[in-house]
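Listed after this line are the structures, all set down as structure tokens.
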Structure 1
Amino acid sequence: MGTNFIVYRDEEYTTSWISHKHAEEIASYLKGKQFNVLGAKELRDWMENVIIEGTKDTVVVFAQDIVPDTVYDDIGTNALIRQYLDFGGRVVG
């Protein structure tokens, strides 16, 4: 699976209804399934790269229920996460 399968988990960022404990359980489970766990800044860097290199067969699972400001950096269509989706990326929340 490699770098195409990402789970977002960052203890420094807040959650809403999913506790940090449960977010860690989700991330740990997916890590055991060959997903790479990325924090907020690493997620931004990864999205920027795959938008350029190609989003085919990529997916991001959000173990936390609040998208970090590193990828939700604009309210409109310029948000990095919106660009990732527009280029064919997939998000599971």
Structure 2
Amino acid sequence: MYLTDYREHCLRDVITQLEPGLFKKVTGLSLKDFELLVSLNVFNGSVMNDAIFKFRSYEDSSLSYTGIDKHAEVDKYVGGFDTVITVSEFEEMR
């Protein structure tokens, strides 16, 4: 879902509210399918948040070599799977 411009939102909101068409196009799953998988705990929120924040940490480290700062002044929040944290909270996690 990194094709979206809504990276400061939680992924669940991107999928269900902001870019449902993109989700369908990329995965072939409907929103009903997604909600079913969430209810069956296939997408465990705490595990997914941990994975997304770790991915972003590695991504930020690799992008910093090129001079790209993904948390410039415009990005005050970092979205996980079903939660949003501030950039300072994200930096503390790393």
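Derivation of every value follows stated rules applied to the coordinates shown; laboratory data play no part. Every value quoted in this text rests on a predicted model; they were computed, and no experiment measured them. Cβ atoms are built from the backbone, for glycine too; each structure is taken alone.
Given a computed value of -14000 for helix-only ellipticity at 222 nm (-39500 (n - 2.57) for each DSSP H run of 4 or more, over all residues; to 500), which structure among 1, 2 does it belong to? Among 1, 2, the structure yielding -14000 for helix-only ellipticity at 222 nm (-39500 (n - 2.57) for each DSSP H run of 4 or more, over all residues; to 500) is 2. When Cα extents along the principal axes in Å is computed for each of 1, 2, which one produces 39, 24, 20? It must be structure 2, since only it matches. Just checking, which of 1, 2 has the largest value of distance in nm of label points 7 Å out along Cα→Cβ at positions 34 and 50? Ranking 1, 2 on distance in nm of label points 7 Å out along Cα→Cβ at positions 34 and 50, first place is 2.
Suppose you compute distance in nm of label points 7 Å out along Cα→Cβ at positions 66 and 82 for every structure in 1, 2: which one lands on 3.3? Before the final figure, lay out the partial values.
Values: 1: 2.1; 2: 3.3.
The structure behind it is 2.
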